[in-house]
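Where a number appears in this text, it was derived from the coordinates with a stated rule and is not lab data. Since the model is a prediction, treat every value here as computed from it, not as a measurement. Cβ atoms are built from the backbone, for glycine too; each structure is taken alone.
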Structure P
Amino acid sequence: MRTPVIAGNWKMYKSAHEARAFVDELGSLIGEIRHREVVICAPFVALPAAVSAARGSNVEIGAQDVFWMKEGAFTGEVSGPMLTAIGCRWVIIGHSERRQYFCETDENVFKKTVAAIESGLKPIVCIGEKLSEREAGHEERVLGEQFQRGLAGLTPDQFARVTIAYEPVWAIGTGRNATPEIASHAHKFIRTQVKARFGAPCAEECRILYGGSVKSDNASMMLAQDDIDGLLVGSASLEAKCFAQIVDA
């Protein structure tokens, strides 16, 4: 049985003060919930406050990006050891907004994933197709290429630490979301890629999350699908009660 992961991606929202208040409230709302991993991925400046507030709760904290070098003259970047030193456990890598606005490539995703693993972080690696690619019937080709370039080069031991997030770009922040059937088909395809590269046992253990306009009213439908092992939640993770409802789903 794969343990579900419910991860919130705050993007560029919440100050340190707001992060502390949110995590305090969320911890009290989901204190009795077990058998799933709950993650909040906060902006860099809010991470220390979020980590402090999460101590003693069943909430874990992650970052939204990481650089692939441990240190050096890389102005504005943050390394894996810096994140683990403040108590981060997780990190999102390759989110579609990083790909769109900051020219993130699959090759960069691979290097960041290796760096995260070597630093002791658990990476949530995002893949997903654009609307034009889906309409052209190329979604499987795109997902396959992103997997091959961004993940297939890992060793089996490295890959065992990875959680994949399928996020159809056309459903992120648009109010549109994939149907459970569309999402399930994509997740099954991704799992076949994992099986082909890393073997059946690894494919069975790999957790694949769905991300794309996830709300409390569609979370249960998504989680009911056999190959969907959790959710990567955007705007609906900004309000503690709403996010707690999704965790409870």
Structure Q
Amino acid sequence: MRIKWLEGLAKEGKIFTMEDFIRDSKLPRNLCWVILSRLEKRGWIERIEKGKYMIIPLGAEKGKYTLHEFVIASMLVSPYAIAYWSALNHYGLTEQIPTTVFIQTTSRKKRQKLNIFGVDYQIVRIAEKKFFGLKKEWIEESQVYITDREKTIVDCLDKPQYCGGIIEVAKALKSGKYDTEKLSEYAKRIGNSGVRRRLGYLAEILGINIKLPDVKTRNYLYFDPTMPKKGRKNAKWRLIINLDEKMIGVLE
């Protein structure tokens, strides 16, 4: 029969920390470690990482039961938001299914790449001024923070390497499932001229009406930093368009 403390934690959710267990049980930390170790051996809980656990439901088998990867991601770092390619896929803005769950945070974490229950997680640290545009979404009876549609697009323009490249952003923009005013506001707020330049160029060739400030820099940057470093120059947006003709054909 499950101990009462575990039942109490189960009422709060399917995941808990060592600190949650100490708070509810009111037992010394060293004794809590012993109890949790025994619960894990009995197959009642599964360790996500040090000090973080998942409750195994009655009738479920340890090693075969898991939670949604976004729920597990919410336990790995704080503050957090599901972002980049993972958020694009969540909103149906890409048909590609990323094999990695991308998590955005302002905190330092010793390991940025983790594999938990066979799923890869990538933690991306950003400046605090870039951490905005979050919303709560229900995922399997848990509320999880995910960047909203407009922030997801802006983030992917900021760091295309975490979304499969600019071509995936172009597909998201082509869908029209976003607010152009908010997108423009976010593009300015994130403080990266590269975001505004990439967005401006994409909006122009996709026929999207969006207000962006003029480009004042003389320096050029690559349209897609994940692609080979060669291409034609676009003077208006100060970009080196380094996508091949086949890829550009998808956009135009």
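Some values worked out for this structure:
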{"quantity": "Given 45, 45, 34 for Cα extents along the principal axes in Å, calculated: source structure among P, Q", "calculated": "P"}
{"quantity": "Among P, Q, structure where volume of the Cα convex hull per residue in Å³, for residues 43-114 alone as derived comes to 114", "calculated": "Q"}
{"quantity": "Identity of the structure behind 0.75 (criterion: FRET efficiency 1/(1 + (r/R0)^6) of positions 75 and 131 (r between Cβ atoms, R0 = 41 Å, to 0.05), calculated), options P, Q", "calculated": "P"}
{"quantity": "Read-out relative contact order in percent (Cα under 8 Å, 6 or more apart), computed value 21, structure in P, Q", "calculated": "P"}
{"quantity": "Structure responsible for 0.96, with Rg/Rh (Cα atoms, Kirkwood Rh), for residues 83-146 alone calculated and labels P, Q on offer", "calculated": "Q"}
